[in-house]
Structure 1
Amino acid sequence: MKKTLLLLGITYLGTALAAESIKPTVKSTKEKQPEIYQGEEMVVTGDITDRKFPDTAKSTPTYTIDAADVALKVNATTAEDVLRYAPSLHMRKRYIGDQNAMMGIRGTNILQTTHNMVFADGMPLHNPVNVSFAGVPRWSMVAPSEIETADVLYGPFSAQYGGGSMGGVINLNTKMPDKFEAEMNVTGMFQDMHRGGRNELLSGFRTFLSGGDRIGKFSVYGFYNHLENDGQPMDPIDTTAFSAGPPKGIAVTGAQLTTIPVDPNNVKNKAGVPGVIFGDDGTQHVATDLFKLKMAYDLTDELQARFTIAYEERNNFNNPALSLLKNAAGQTVYSGNVNQNGQNFTVPTTAFRNNDLTRQALNYGFNLKGKISNDWKIDTTASYYDPFKDKTLASNFSPLDPLNNGKGQVTDINTWWATYDLKLATDKFLGRDDLSFMGGYQFVHGSTNTNLFNANDISAANRDQAVTNSGGATQTNSVFSQLDWRFIPDWSLMAGVRFDDWQALDGHYYDYLNKDSKLRNQNYADRDASRVSSKAALEF
């Protein structure tokens with residue numbers, strides 16, 4: 001109202017001054033009626049600020065990134081790139097396409113992957129059953145070009161999120177078209193590699209093709225995203241177990257004496273310990289193909305149903321590992337007992353092994369969001385993540401090793417999760433304009449199982465001998481509610497409560513090579529724990 005009055009005052013004053021300025025020169029004339037232009041009917045829509053569901057995390061510090069910011073500041077190659085300049089957020093992305101891009105928010109350790117939650121249109125990308133390197137969010141289920149906004153919520157201050165939000169929550173919101181659109185994007189990438197005995201130019205590329213349209217109340221959007229890249233080696237091949245003495249094994253050259261870092265909490269060896277580096281594990285090749293289809297239907301002007309299905313195929317492998325060791329004939333040495341300049345050490349047969357991962361995954365999701373009555377709105381999402389094929393092949397030798405016997409190990413992983421989330425909210429609770437209420441229910445079930453086999457022919461991926469079997473499941477049922485009271489202008493008080501019932505189910509570890517040992521074949525008792533957590537915040 002103040003702005004309106006000010007604008008009216010300025011308009012009136014300007015009109016009066018203009019009238020005064022023409023009084024001396026204008027003679028008696030007939031007043032001219034102003035022309036009126038009648039334009040066509042116009043509809044104004046919004047995207048970032050137009051929410052079909054109230055902001056139920058207003059009391060949580062939030063940083064929002066939109067697509068325009070990303071296009072201006074970031075050459076995004078993967079989904080996690082949109083978070084590059086978010087404050088108090090650390091992303092450990094070692095190379096483009098890294099499947100182990102771990103994240104820390106608010107100072108949480110990047111290995112504490114259970115302290116952060118990641119959602120894409122309400123569907124969880126974070127892993128509810130694994131932690132650390134095995135618990136990294138499935139970033140590659142989202143293409144950077146489809147992201148419209150990303151909200152970073154700092155801390156567990158909203159009742160709608162459980163203990164997994166101790167660090168924070170990432171909400172990725174993807175776009176749907178308002179009219180026909182099509183896009184093609186091609187990105188190239190290059191990296192110089194001049195260290196550790198390598199002088200290479202690593203390269204990669206990303207292609208993105210999309211199309212979508214809106215016809216009446218129905219909208220559809222689909223795309224194909226392909227990423228292929230070579231990254232630098234991840235690990236030097238080294239050892240601290242070397243000793244001086246009479247030469248043993250093959251005399252070699254090329255190994256580099258150095259200081260190898262150790263645990264910084266190790267008081268005796270804060271600066272590291274002497275070691276020998278004799279190669280690396282190979283440059284890392286990644287190739288991902290993501291196909292996604294999203295369909296939405298407006299049940300009313302303020303209520304929308306959306307269905308999403310995505311299929312990803314990922315292949316990671318290391319290019320031939322580099323051995324720096326040469327024998328007297330100049331041939332490369334890949335394994336065995338060796339000595340250099342009076343120092344004896346052993347090169348394990350697996351030091352320069354090949355690793356090849358293949359994963360195929362489907363992700364389904366259904367969401368209903370919007371107004372269901374005069375005062376109440378709903379946001380409900382059901383999702384299922386199913387990596388129906390997840391296999392890793394690891395050779396026992398380098399393929400270039402003359403001693404290579406073709407054997408190796410096959411690892412089959414079966415990890416999946418299903419979730420359901422329901423939230424109801426109103427900004428006019430009990431008919432009062434100063435009260436907002438949100439309540440809901442959440443269900444999360446996740447399962448994981450890992451089988452390890454010995455293979456006599458790793459190239460054929462034979463599963464000749466079972467080695468270990470381990471796994472289990474977890475399930476959480478949660479209810480929550482939250483009340484906001486705007487007791488004076490620009491001030492609000494939030495209070496909330498959350499109840500979680502957590503279960504661990506079917507935990508087991510079997511070691512088939514030691515099946516007679518009771519300690520090696522264990523079935524763990526199911527566990528159950530329930531907790532109530534309260535929330536409170538003052539906002540002004």
Structure 2
Amino acid sequence: MRKTPALICLLAAGCLMAQTRGLTITTKSEAARAEFEKGWLCLDKQRTDVAKIHFEKAIQQDADFALAHLGLGLTTSTYPEQKQAISRAKNAAARASKMEQGFVTAMYYFFDNRLNDAQKQFQMLKKKYPKVETFWYWSAISHYANREYEAAVQEFMQVLEIHPEYHAAYNNLGYAYRDQGDYDKAKQVFIKYTELLPDEPNPHDSLADLYMTLGEYDKAIASYQAALKADPQFSMSADKIATCYLRTGRYDEAVAQLSDMVKSFSDPAVISAAYRRLADVYAGLGQSSVALEECELAEKTDPDTSQQAQASALAAKANVWSKAHRYEQARPLLEAALQKLPRGQQSPFIWAMANLEAEAGNLELAEKYSIQLQGLAEEQGLLKAYATGLNYLKAVIAREKGDYATAIAAFEKGGELNKSNPLAYRVDLAKVYFKNSDNAAARSALKPVLDQNPNDPEALLLLADLAIAEKDPDAADKSLTTLKTLLASADDDFYLLQEVKKKQAVAQKLQK
């Protein structure tokens with residue numbers, strides 16, 4: 001995980017924007033200032049690659065330029081570079097204005113995932129400099145990162161009161177509305193954003209994200225393609241086209257899209273990420289050996305060699321084995337990943353361990369890791385940020401214990417928490433209903449998933465289970481045949497193939 005969790009979610013949403021109006025800029029070089037302002041404008045438009053070049057040029061002109069170091073920290077692609085940049089910004093701020101010192105301190109906390117501390121600092125800055133939109137903007141961003149969406153909405157609105165044409169605020173306001181489930185307002189705001197910057201890629205990407213949330217995948221793909229037309233190297237849009245294909249069961253097209261990214265993009269970090277996503281796709285289709293090869297390619301291509309990157313590489317391989325239900329192979333990889341990181345950076349890997357142990361039936365260990373994750377989130381002030389992950393663990397553990405009422409309530413809550421992908425937990429919910437002998441509820445939970453993706457492997461397997469339970473061998477055979485076709489290239493020992501064989505045998509007995 002080469003970025004902190006807060007920055008990961010913001011990068012995924014295209015939210016790392018900036019604005020300097022009203023902000024003091026201390027530098028001993030006019031040339032450095034000019035480069036910085038160009039970089040900040042590019043950052044504002046999500047052109048992080050170009051912004052980085054300008055920030056580097058600014059630092060070449062003035063090595064003590066605090067805000068240029070901060071800007072560089074917002075555009076780096078590796079964790080060590082990010083940490084070094086924010087550390088240099090903090091040191092250089094001692095020679096800058098009090099305003100800049102306060103801003104750099106707040107951003108230092110933000111980079112370190114200390115969102116509560118960042119908020120306190122932003123509150124002081126807003127009180128002292130109420131007309132500086134930068135502080136309202138980043139305060140809103142920190143609320144958004146901590147899933148405090150209503151507070152984020154109010155502060156983005158305050159930014160727009162100060163600067164009505166500030167396009168970055170429209171972008172992030174749209175995401176805040178989306179994640180509250182207010183999709184109509186989100187659409188209005190994103191359309192306004194595209195009108196402000198029609199020739200930039202990020203507005204089209206943001207509108208596409210909303211279309212994907214709404215399940216309007218053809219519109220989403222068209223908008224992502226519009227972003228790529230504006231900038232062919234805008235990797236987020238290319239990656240999310242693959243996501244559209246995956247969510248609609250077009251797996252061959254997803255593989256083709258990600259394979260094209262490997263060939264078409266110049267940034268090694270983007271290429272590495274595409275290999276890793278290919279690994280995940282192949283793992284889900286039972287091609288574990290191919291998936292592991294993709295993991296190796298991702299690791300070789302990744303420009304980040306930090307402990308964090310090494311931990312992520314181990315976790316990617318663990319994910320391949322977990323998807324194959326080969327937990328004994330996955331466990332030591334995740335344990336090794338945890339050992340590479342200080343406690344404050346372990347949260348995503350602790351979550352993965354808890355989920356692995358729950359799926360493997362080791363419920364005491366799963367609960368131990370879940371409690372550990374909750375404690376760490378409390379320490380960091382990130383309980384809201386980890387609410388969805390903790391709720392999912394609660395649901396899985398309850399399901400494996402046979403506490404179906406608790407599991408159902410938790411999975412339903414998961415759908416409410418995850419407004420950006422409301423169908424994310426529907427198959428899990430359907431499985432619990434089936435285990436609880438409520439076949440009608442299971443089918444109802446599955447329907448929107450299958451309407452969107454008739455080739456979802458886990459959903460097809462559950463459909464077969466439902467058909468067998470209802471003594472309908474023809475329906476069971478139909479689902480199993482579709483699933484077997486999807487898994488035509490799967491490894492012989494892949495667990496889903498084994499399940500298909502078992503259920504086909506049961507269906508054949510029903511036909512006699």
Structure 3
Amino acid sequence: MEVGAEGFARCLPRLRRRILRSAFVALDMEFTGLHSTCLQNNEPSLFDSPAERYLKARQSVQRFTLVQLGKCCSDTESDLPRYVVHSYNFFLFPSTLGVRDVELTLSASSIQFLSHYGFDYNKFLKDGIPYMNEVQEKNLRQHLLAGSWKVCSTNNADRDVLKKAIDEVTSWIAAAAEDETMVLQDLSGYHVLEVQLVLRQALQNIWTEPLGDKKVMVKKVSPEHRQLLENSSYDRCQKKLILLAARGFTNLFQILVNAKKPLVGHNMLMDLMHLHDKFYRPLPESYEEFKRNIHNLFPVIIDTKTVTKSMQKECLFPRASSLLEVYTVLCSSILNPKGPPCPVIALASGCSRYAEKKSPHEAGYDAFLCGSVLLMSAHLLLCRSTDDAVEADPSFSQYLTVLAEHVNKVNFIRGGVSSINLSGEDAPCHRPPALVVHVRGWPGLNERQIYQEFKARCRFDVRRLSKNQFILLSNKYKHVRLVLRDYRHHPHLQVSVYRHWRHSPSVNCLLQ
């Protein structure tokens with residue numbers, strides 16, 4: 001089910017009920033970009049520690065924005081089907097109401113990627129649900145309390161709309177009698193609210209009321225009558241209502257935080273960082289502070305990438321590169337041909353489109369896949385842990401029990417650790433040994449050339465150690481063995497296992 005700005009407020013009470021009734025909530029997000037190429041040395045690398053990777057990702061998250069967020073709630077039902085899935089697709093756009101104008105950065109490859117999968121940019125731009133974090137909300141609240149409303153948009157079209165409205169009202173009011181009214185036409189979206197705020201601030205002898213979605217009624221009143229109306233509970237421009245409108249999707253985020261339901265995603269690190277930055281607070285510089293904040297917001301987080309990665313060995317899980325491939329494998333009987341059937345997962349009425357058509361990289365569909373992968377993976381692990389002696393209808397709490405070792409472990413892509421631990425210390429770095437390449441008789445060689453030299457055989461990340469030495473890192477032991485074997489007698493490149501006491505420039509300085 002698609003939800004935009006126009007229908008979001010009406011849907012919010014129903015969305016709240018769905019979340020409170022759900023066993024878990026699965027999320028997926030689409031962004032205007034992933035890794036900023038404008039920033040030097042910002043590409044993810046095998047040399048990154050979790051803290052270093054966080055700082056790199058933080059810079060990208062601050063530049064790019066969310067365009068779409070998918071949410072999937074699974075209700076546990078007493079009768080079959082056991083899990084009824086409500087999947088929603090939200091188009092998002094940063095709030096432009098009273099906050100500093102937000103700059104949007106677009107990555108050409110990301111925009112092209114989303115376009116290839118049918119993303120509707122008109123819905124993002126024209127009907128995106130606004131949102132703001134706590135810092136932006138505080139700034140807006142201060143402006144409202146001080147009565148110092150300021151139009152922050154630098155869009156000439158927005159300013160023209162407001163200027164036209166002010167000109168019409170000031171021309172009309174000079175000759176208007178008290179209680180006489182006029183109607184401003186052809187307003188849209190936040191203009192309906194912003195026009196009223198600007199007019200009320202500029203003119204003390206008028207009152208305004210919205211008429212539907214595109215009109216505003218302006219009435220000439222006495223200052224005394226105006227004061228009475230401002231204190232009325234019927235005022236559509238009450239400060240709390242303005243904040244509610246400007247917060248937009250952040251209201252749903254807060255419901256999610258308060259509900260403390262298990263939060264599920266796939267390769268979640270960037271998703272969690274955007275949640276923090278866009279709806280909670282700007283990302284802190286401290287990696288440990290980020291982890292504490294996320295754990296306080298969502299005490300139970302399950303990354304299905306971490307779960308399925310661990311199943312590759314113990315359950316002979318085929319290697320799958322995408323979420324859809326993982327879902328397809330789990331839907332087949334390959335992994336559990338004789339075991340009890342997986343829980344029945346049915347899409348609720350109004351959300352049945354995904355049962356009829358695959359929509360990869362649409363956030364709502366990927367959230368549905370993610371929730372389904374969680375349930376099927378947990379069921380498979382439960383069967384393995386009890387030698388297939390599983391009751392016909394296991395509870396979700398039983399699934400959580402078998403998933404316990406994966407809770408709050410978020411997948412770490414191409415790094416020295418396999419996952420980030422949001423509720424404690426990260427595991428020690430565990431990866432194949434680093435290699436050191438000593439160059440002889442090949443002057444001027446740089447990191448890129450070294451990378452190209454080894455690329456034909458296997459993939460390494462490269463970092464210069466000294467003028468004639470480079471460190472190679474791989475995440476596969478077989479690649480390390482292959483290079484040590486094939487370069488044993490190379491005329492220009494001597495490759496050996498890196499030993500800190502022998503190869504580190506800082507140690508060598510002390511020994512000289």
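Values computed for the structure shown
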{"item": "helix-only ellipticity at 222 nm (-39500 (n - 2.57) for each DSSP H run of 4 or more, over all residues; to 500) derived as -1500 - corresponding label from 1, 2, 3", "result": "1"}
{"item": "Winner on FRET efficiency 1/(1 + (r/R0)^6) of positions 220 and 292 (r between Cβ atoms, R0 = 30 Å, to 0.05) once structures 1, 2, 3 are ranked, highest first", "result": "1"}
{"item": "When distance in nm of label points 7 Å out along Cα→Cβ at positions 180 and 244 is computed for each of 1, 2, 3, the largest belongs to", "result": "1"}
{"item": "Source structure (of 1, 2, 3) for Rg and Dmax of the Cα atoms in Å, computed value 30.4, 120", "result": "1"}
{"item": "FRET efficiency 1/(1 + (r/R0)^6) of positions 68 and 428 (r between Cβ atoms, R0 = 35 Å, to 0.05) from the coordinates reads 0.40; which among 1, 2, 3", "result": "3"}
{"item": "Distance in nm of label points 7 Å out along Cα→Cβ at positions 52 and 372 - highest-scoring structure of 1, 2, 3", "result": "3"}
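Only the coordinates and a few stated rules stand behind these numbers; no lab work does. All figures in this text were calculated on a predicted structure; none of them were measured in a lab. Cβ atoms are built from the backbone, for glycine too; each structure is taken alone.
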